[in-house]
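Following this line, the structures themselves.
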Structure I
Amino acid sequence: MRYTHVDSPIGRLLLVGRPGVLTGLYVADHEGCLAPEVSWVEDPEPFAEVIRQLEEYFAGERTEFDLVLEPEGTPFQLEVWHALLEIPFGETWGYGQLARHIGRPTASRAVGAANGRNPISIVIPCHRVIGADGSLTGYGWGTARKSWLLEHEQPAGRLFA
């Protein structure tokens, strides 16, 4: 396993994966961030494309990522994380809407729990899921970062969808 750190407008990010495959993207300075394991090798080279695409995203030049992703999770979590990739840039969905989208209309709490365990933040856009009332309910890296990401994805002068 390889890892590296990269600076971003929302804080230092920890990238984890294998050459050509991203398995984790975390906010490194947050108390909930995992720590690199002893067996991992610090190596920025396998993440050159991830870093380039993140830089473009943060510069407002990219609205979709084109990376090989391999998050580890349960089949249900993987289903939710895949559905998150279908939320268009600049839009937000409620947990209930996401639950209906995956064909499980009564599973909004389970969808919320899976959303909160997303190991590839930003690229798998869990920040685009908000409360039914439009509130920025929970975000593993803090609501200030969630708000920043959502505002970053909005066209000038437009509030959340």
Structure II
Amino acid sequence: MSENPAGTDPQADQGPQFAIQKIYLKDASLETPNSPTVFTQEWNPEINLQLNSDATAVAEDVHEVVLSLTVTAKLGEKTAFLAEIQQAGIFTLQGFEQNDLGPMLGAYCPSVLYPFAREAVADLVAKGGFPQLLLSPINFDALYAQRSQEAQAQTAGQPAH
């Protein structure tokens, strides 16, 4: 067993620490309001994806991040399906500066959760009897930067680009 000189913290020299504590499906739903008639139509849907993320402190240096996806498939005016997923994770972020927490919780953690959410959507849609749905990759760093610019523009009273 190694001894630490009085007053020194062995983790102080390690820098910021990131750890995934748990990844889980917090909520999932699939609605097929126009079944079974949607199954008799030619499958050429218009797909709309909405996503959002939210972070909540659970304890000191521990945060829950929830990535919410809503996928709507429409055939003309009729909704074929509406899939909603809340993919969540509990993350330890220790030793990060306050200005680094935003990008970690708003971009990095959602990018960790997204592959799990994509799989959950694909499974849910397939179990609903629809053809495979593969959501495209998303650049969460770019989304976070865009949202940050929009928030800064709003606080400055200027319209966002």
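Data table
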| quantity | calculated |
| --- | --- |
| Per FRET efficiency 1/(1 + (r/R0)^6) of positions 62 and 94 (r between Cβ atoms, R0 = 25 Å, to 0.05), the highest-valued of structures I, II | II |
| With log10 I(q)/I(0) by the Debye sum over Cα atoms at q = 0.12, 0.19, 0.20 Å⁻¹ derived as -0.67, -1.15, -1.20, matching label from I, II | II |
| Structure responsible for 2.6, with distance in nm of label points 7 Å out along Cα→Cβ at positions 38 and 150 calculated and labels I, II on offer | II |
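Just so you know, all these numbers are worked out from the coordinates, no wet-lab data involved. Since we're looking at a predicted model, the values are computed, not measured. Cβ atoms are built from the backbone, for glycine too; each structure is taken alone.
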